[in-house]
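Rule-based calculations on the coordinates, nothing more; no lab input. Only a predicted model underlies this, so the values are computations on that prediction, with no experimental measurement involved. Cβ atoms are built from the backbone, for glycine too; each structure is taken alone.
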Structure P
Amino acid sequence: MSISSSNHYHTSKTCKPSAIWIALSILGFLCFVIFQIIWPNFVANDTASEKMITEQQAIQRAEAFLLQPEIAASIAPPEKVATTKRIEAYYDTNDDLSGYISHSGTENTYRSWEKKAPYDVYRVLVLESADKQPLLSSSPYERLTKVDIHMRTGQVVGFQTESNGSTTSQDNRTEPNDRWKQSDHILRLFGWSTEQVKRVPLALEDGRSEGESSVHYEVPRAAVGEARLELQLEWDGRSLTQMLPNWQIPASYSNLMAQQQASAERIHNFVYVGMSLLLSIASIVMTILYRKQIVFRSRTLILLTVISCFISIAHVWNMTEGYFMVSEHQILPEKNLQTAIIVQAVITLIQAGFALYFSLIAGRWMWRQTKFSAIMPGWSDDSFGEHLVQAFWKGIGWTGILLGAQTLIFSIMQKGLNTWVSTEALSSPLNLYAPVWFPLLAWVAAISEEGFFRLFAIGLFHRFIRNVWIASLIPTFVWAAGHVMYPIYPFYSRPVELMIIGMLFVWMMLKHGFWTAVVAHLMFDTVLMAIGFLFGTNWTDILIGAAYILFPLTVVYGIRYLHSNRKHSPKMAYQQHPPS
């Protein structure tokens, strides 16, 4: 494979994009919108037409539910009188159920039970404490109540509560018939009728204290493939401690997922984490060994590092509290939250700050020793402003091609590899403190991944492997392996997709320069992250989405304006030879 010198970006002023290339870009973008946005919403039009409630509305529904006299009478008060209360809500999901539905192709069957037993919910945490400042305290709570709210209808679909200490019930002994009557009554409060369910005979359970018991109901008609629905109630004497709908997933699927996740973790840990650590060390070693030749003071690279590092640290603040609530189903005290943010911010500063900067300066230096010497023009180059504008529009064109390629790859894998997807709450933007800032992560991905895996890693391997395309295979695979933990299965689906996408980024960098690859990566991720805003249900969301799409345009033209008005430097741009 070769790239003609006539296509080199220094001659781009005289080389206009071909009509075929523009048509492919437009076609790719249209395919993405039609097959990944419009068509899925059309297929699920019965639920997509319902507007999703907010977390605050979910909290209000949960509070109203707990204040109902019949519910309040069924819940034991805490042993100590609670003086303060803290309420938070987050998005939670049953990833096993959503994955099984996708794997078995039973979406239509599931929809008839989605409003009563959904896999996506808002979980509202109500923490009651005897401490007057529960936000600062790490002392145990008196009672923690969890209320699951349907994300569209706002109906309560599940409930759990736990207290420190024993219940205040005077008589924990309950006859079996009374227990069934109590449970039947609770079911009706949750919108179920006794005609819909079948009682599962009570069984004696070891290890339970006096008065504790479980009551299970089957829902005979609730069958999604081989998955069956049960309603599980837990009692402590006459006090209700749980009412949850629970889908029994087939053991064959659970075993399959255990194997998939174990394989994904091994690839992520050994290939991505291990190789990334080695490459980071290599970047430091390179800068030490060649410190007399490497230019450390680069305004361009410092700015890139600051942007990536600042957004990364801001994201740590944005996601830490939600991450803890999802993983622990608990509310993190303020002091613990601050400590967690500081520790993670320091780690991020090392990764997204120092390691990235060493990679950028070492990577640029290595490429300047090759025939691709002008692959990364900087602020000191006279043509930088104009080159950045040209790189932007080329990157925009490549964005459409990338979106179309991803859509095509997904379609082929869905047919050929029988891929399926699952939901995931830990990294969901719904659990961010400020979801509106989520698309800014596209800047981090574009700068850090292109700088580390393309500019530095490929440059490093190219020092030992003459053919640049062969040299790019290992860094591209390491980059692709970093996405293996995404909830797309089989586990190798995402790495296969990103090997193809990654090699396209390599092509862009070699043909048009580093900045074109950065812009294409930035716009590609921005579209994927901001598309939810663009297709939102109100004008505010639409304007936010449009702002994220247009923001890079203003940055690029702003830089060109500043660069054209700077004091001219006598330095000339490096000359680049075509790759082979």
Structure Q
Amino acid sequence: MWLAHYAGDIHHIDPVTGKTWKLSRAILPPICDGVRTVADDGRGHLYIGLRMEGLIVYDLRTHKGKRYVQQPGQQRGLPGNNVLSVFVDHRGHVWIGTNGGLALFEPAKGQFLTFRHERGKAESLAGDNIYHVSETVGHVLLVASDIGGVSTLDLNRFAYPYDKPAFGRLTKEDGQLSSNHARSVMEDAFGNLWVGNYALGVDFLPHRQQAFGLLTLMEKPLTGVSGLFRDSQGRLWISQDNWVTILKDGKPYRMLDISPHIDNSAAVVYCFCEDHEGNVWMGTSDNGALKYNPVTGQWSTIPQTRGMDVVALFTGHDGTVWMGTEKGIYSSVNGRVRPENELNRRIGYNAFPNSFCEDRQGRLWIGTMVKGVAVLAKNRRDVTFLRGLPTSSVNQIIRSADGMMWIATHKGLVCVPDANQPNALLVYDTRQGLARNFISAIEEGADGNIWMSLSIGVSRFDRKSKRFSNYGFSSGLPMGNFVAKSATSMSGGLLLFGSSGGICEFRPSSFAGEERVSTLGIIGCERLTGGHEPVDRLLVEPDAQGTIRLRHDENSVMICAGVAV
């Protein structure tokens, strides 16, 4: 055990023998502004974090110390001189928390790999003023920062030297913390997280048995997923940059490289569909649609869509393949591909068709990013638009087993109970408990409920209670934005949602016995009086109606609340 005095003297205490010895500041490089933190790497080095004077690495064998300070313009230097935390992870890597970001020390080179907050990049560090670094028993790095909240980094996923890590976040905005001014974060022996905040006390994030898991391939999560699809043979198709992975019975079946079949050097596959001949169609970014025959291995390009974003694919009951592109809707009938000019004129060439689905009557529902939802009659002439949608931006449309139509929008979930009355719709959003109104993808579970992915997690809409249950990082979900329309269901009721952090997998049946949240009750209210210490506390009694009333000058109160255990 090391005990560092702010003035600079450091004591070593052997908890077994009780013996102590002193590491005098006289043998260390000069310390003027005080010691913030100290850590032993177990390999003969003591790391001493200083207030505004950088970092001292002291060799306990040679009794020599070296100071590292921030140097303007130095790419691999210490990011800040105020070193508030030094932590050695399970692999022996040394993490330095400073006022200028997080750094990973490379002892052999005497250099630092720096991680900072980048505006607009959700996978970057949440904040640069790092107060505390720790690690969970599951090897997730926890980084407490001022303003940013807590950043998380799964050390199981990213191999040294962590050149392109994707940080997750626990923040006030996501409902995980009461404040973004995190000063310390620790995991206890039961897997619970405790976060100490500036001026707002402590947040407690309980550990639960995790019903969510990550789909892995060769014991590694599949990150950067852009699309998911289950074909008629039960195989799972997973798209990533330039590659499509096919899993059969949960095992690798085939790896497809799309780069020889595109014009650009790279592309992602947004969507899939399977035609009546067993070909799998793929919609790509800037490279049109591709067609692949799983039996022969033959590829075909769709020249009419060359150079386009193809963001939606759907096979109708009559075998028509519908394609949603940045230039409108295209169709393929008996191998003949053509633009649907009249349909595009009716819904608008700038509508940006984003999703297709058929109702039980064979009408085509078209979700767009600009014009809401259009319904094409079976005669392929009449088009009607849904009225009453909360927004004109639609991500996905599905049909549930009972024939209801469900629409994932940027402003909540929409249900059309009867497709014959499309304007008799119901809207569900944060007022019914949805964590965020922006819905990325949607899928019906084997339990009959509607599951959806959001930017911050997964939500379940209970069709009986008409309420939402929300699940985030603390439930075991991957950190990273969930991808639009990246969802599918597998045999046995397994649901999959794709995200930049991996593929989330779970069975809705795991939530059948979900615990109820205890009711919170106010058990006391005290009015604080006096402008000097000690402050008087006067109990405020509610009136006959149970209401607590305060005068305009009685605005300093303390409310005590509790839950029934």
Structure R
Amino acid sequence: MRRQALLVFAVAVLFWVSAAGAGEATPAPKAKPAQDANDPVVTTRLGKVRGTRGVEGVLTFLGIPYATPPVGDRRWRAPAPAKAWSGERDATLPGPICPQKIPRRYRSAIKVSEDCLYVNVWAPDPASPAPRPVMVWIHGGGFASGYGSAPIYDGTALAARGVVVVTFNYRLNVLGALVHPVLTRESEAEVSGNYHLQDQLAVLRWVQENIGAFGGDPSNVTLFGESAGGTSAMGLMTSPLAAGLFHRVISQSGVLRSGMRDLSEAHQQGREVVRQLGMTEVTSAALRGVDWRRLIRVVEDLDAFSRPIVDGRLLKARPDCAFRHGRQLDVPLILGFNAREEALRYTFAPELLPKDAGEFRAWAEDRFGGDADALLAQHPVEGGDYLESVVALETLRRYAAPTRLAAHWMEQVPSNAYLYVFSRVPPDPAFKPLAASHAAEIRYVFGTHLQGEEQGGGVAPAGVGNPELLVEADGALVSAIQRYWVQFAKTGNPNEESLPHWPPYRRAIDQHLKLDASIAMGQGFGRPGARLIEDRQAQQTGGLCERSEKEGKST
């Protein structure tokens, strides 16, 4: 358990470093831009905000509160609307990021606070009289790390294509996920936990009320996210509380199987938190008085602690079960994964790889049971190096199979699903170890692929890589991905005349769009064992759903 928790943290730290900058020196906090008479000022329902005007006329507004700060007595409560202010609020710098574990060397780079519920908006200069489509981004990080104002999520390039982009912070880790009877009893909804998902819903409500002031169309909102952000977006497709708040979804490496906790498990973990805190008398006031740093230390060894729960209110059922039965919201969906997702995990944690053939067999049997022999035969190891075989099998198990199943289950509703696989391997050798790994597509979506460590793009380990090669090789791919994404946000269909045609997913045809140096349609996933693992997961999901429904009826 300790090893798994440390691994999760190591991956989270890697993501943090790629977002915040990986140079040798700790980045300094940004200075407040000098005020300019030409700075844009927008009037929201809560007051005026002053932003900045950037390249291509894109307007940027950072650090706008969308909820009352969840501090003091408001810790572990549903988000409440932000309060109005008088005068012009400065929106030229991002707000604090939500509490999370951060390496000591980076702690001076950015402010961390429980007062962290802020949105950031990028909008085209509002010269067009017609409202523009809105794209709301949910960051990843395993519900334990990350922040919406990371430079890699800069919305300028997307906004320049005619959409309004929104990013935001939401509560993470123990502050976003704690379930305990004392919190449940005082909740109006009689549930605790899922504060991260509640924050995401609060942002969507803020968008409905305020995005028109930025030139956005509240009746045309696309929810998109990566990893935990993609999982959140697909999870919200199954929530009755989300109906009408968004109209399309893009899920990048977000999977329905990744980790919903049931209530009994969540309550058990909540009691373990209290035990480790050494509390003899448990009250909500006492819990709220514990410093957040201590809380995060306490939950380090609790597997999957930060993940959402099926609470019977926000999530009435497991999202994979809702999709399996065709009970998701009827909205168009783009979903996909990266061809070498698990390279991120195993490249930076090689101690997790099998050491010999016996360990590899045991590893495979633990994950694939009776199908292990067939899969091992299809993924032979070359020269005693288990990395690529493990990466291939784990990518199939954790990403390809559940994503393809979700695309298949979308055939039960009228709206279409569009499946992609991102497989780009940049020409510079410095980038190849992590090529097409988890989160590799983000910088292509946002057009931040040329950011080095100083800009926080995380394109490669510190000090390596040749940006000029990326300019030549990846400019066309970045443009194509952005055009697909923006066209989908505008119409619900990613296709436009100048791009290769991307048909909706149909199980009988089993095609996906290959996002690579050249874009083309692919058949199946093209990896040995893909359908075997997929069929195995479909059977497992069926059993889980049947048990879950029986347990729900008996309570």
If semi-axes √(5λ) of the Cα gyration tensor in Å is calculated for P, Q, R, the one returning 53, 26, 21 is structure P
Of the structures labelled P, Q, R, which one yields -10000 when helix-only ellipticity at 222 nm (-39500 (n - 2.57) for each DSSP H run of 4 or more, over all residues; to 500) is computed from its coordinates?
R
Given a value of 2.8 for distance in nm of label points 7 Å out along Cα→Cβ at positions 271 and 407, calculated from one of P, Q, R, which structure does it belong to?
P
